[in-house]
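Just below sit the structures, each encoded as structure tokens.
Only the coordinates and a few stated rules stand behind these numbers; no lab work does. Because the structure is a prediction, the values reported are computed rather than measured. Cβ atoms are built from the backbone, for glycine too; each structure is taken alone.
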Structure I
Amino acid sequence: MTSNAHPNSFLLRGTAAGGTLRLVGIDATALVEEARLRHHLSKTATAALGRTLAASALLAVVLGKKPDSRVTVRIQGGGSVGWIVAEGSADGLVRGYVREPGADLPIRVSDGKLDVSGIVGTEGELAVTRLLDNGEPYTGSVELVSGEIAEDVSTYLGVSEQIPNAVLLGVYEEGGRVARAGGLLVQAMPGVSDETLARLEANVRSIGQFTDSLRRGSLLETMQAAAEGLDLTLSAEAQPARFQCRCSREKALGSLKFFAPGERLEMIEEGGQEIVCHWCGEHYQMTPAEIATLDAPAERAQA
């Protein structure tokens, strides 16, 4: 299933400080809005899933070895949203969902921000699954630090992958829809100097809230602010990014093979079966004739 309803999210990549810093940014506004619509998310659940979707795309670029490398991020902190799962690909495709899309909390009185850590919780872990060079899946995990997701992703990179980094994530909603969303990951490469790291830290501090920076300007301007004084060099072109699932009608029908023949017969007698993809919310209505093909004799199927 592919959707082109929101085609204008994108990734930017660059280096700074003589190649000792690597920057990857994503403007995820359109794809997070599509996720909100598909999953009927509350405001706070939109922010939680949106940050995780952006993080999964950034991690796929940083950790992936191939152009289409994928990583899966799973967060479970004991909060009312249940779990959050997002899959990102280095080619800019993401998908994801939350266990309880309606989970919500009032705006925090302390800072006027969405209470993401409140619905995510802080008693749990963030796990990242990716494929190693030999094709075997590898999962690393860390205990949640804050439940705000950016700090948790940064901790994962530092502890599990031994990658010094800075991570900024944010989702801003206005008028009932996603107005700005995205993320920035800065990776320190071998040979980086203490002076460069100190300047980077000061720059990131000056940016403040990531969504505020996006609202004031753009992803490009935010990346330039992060690398101010560090000679940022950007890749020639932005890379399109979008919410795209890998489900299909054929896969949905195939999932019914896990039911017993008697259960499939009941589906046929009841006029068919609806299947909903948990990744993207797509609905597939399977007809009795389609379901019947799953139990057709092999010789008839070959004919």
Structure II
Amino acid sequence: MTAVAEPLGTASTSTAKAASGKKKGGWARRGPLLPALLFTIIVTQIPFIVTVIYSFQSWNLVRPGSSHFVGLQNYIDVFADTQFRTALLNTVLITVVCVVVALVLGLALAMLLDRKFLGRGVVRTLLITPFLILPAAGALLWKTTMFDPTYGLLNFVFGGDTDWLSEFPLASVMTQIVWQWTPFMMLLILAGLQSQPRDVLEAAQVDGAGRWRTFTSITVPHLSRYLQLATLLGAIYIVNSFDAIFLMTQGGPGTASTNLPYYIYQRAFQGFDVGQSSAMGVVTVVLTLIVATFALRLMFRTFDVSRRIK
């Protein structure tokens, strides 16, 4: 019995030590991330909790002492607000159109840059430049040099004196956003193109497949994950566009180019309505979380990461 008990005791002790070592190793890996986690909680979660609390109150900074609890009334007013619905539709329209157009242009430019020609490095650098410019600087650049009715390059090229920002405000904003985000799409797709196995392309060429057949049957399936990643990341970033609208159109004329981030800014910092702007912010965050959750699940499924997480 003693001879049997000693190995059992030794085995249990070694198992306990292994579990303790694994736990210490886990904390050793997670420890350096704790400051970043605390910083994220302080900067994002605490303000969001305060915003949720404010969303149940009627509080306008112009009227001191007006703060009082109203329950879900702010949320009811938000969904009954026609301007909020207009801003929501504009946000969806800007996001969908900009992502699709930037993706198509990025695919075309990536296909061109995937070929070898003289000066390809210089051309690639020039095409990446719009993505490196600050969004505010890019918006001012388009407002003053492209869309200006008197000195703008568009009127100089096409003639006339069209006030683009007044007559086509939403299209003008989307043009600037597409110009800024096309290089991002191009870089992702170009990385996918350059990762194609050359032996497969050569085999298709030997079998007599033309360029269009090779593109649709080999290149597009290979690029599917890169196209999905570009679409998802582009949508997450473009839905929060603020600089272009603020600096180019100020949401006008009227609410023709107003999106959700700019409308919340108007209600909070121009109308001083803390309660309703907080409710709008909470609704926007919830909708963004729904889209982001769907996007992340699709990304994990695409890159087969979910199995590793489990």
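The greatest value of mean count of other Cβ atoms within 10 Å over residues 94-101 among structures I, II is that of I.
I, II: which one has Kirkwood radius over Cα pairs in Å, as calculated, at 24.0? Going through each structure in turn, the value belongs to II. Each of structures I, II was scored by mean count of other Cβ atoms within 10 Å over residues 230-237; the highest score is held by II. In this comparison of I, II, the computed figure -22500 for helix-only ellipticity at 222 nm (-39500 (n - 2.57) for each DSSP H run of 4 or more, over all residues; to 500) is attributed to II. Of structures I, II, the largest value of relative contact order in percent (Cα under 8 Å, 6 or more apart) belongs to II. -0.58, -0.85, -1.00 is what came out when log10 I(q)/I(0) by the Debye sum over Cα atoms at q = 0.11, 0.14, 0.16 Å⁻¹, for residues 78-245 alone was calculated for one structure; which of I, II is it? Corresponding structure: II.
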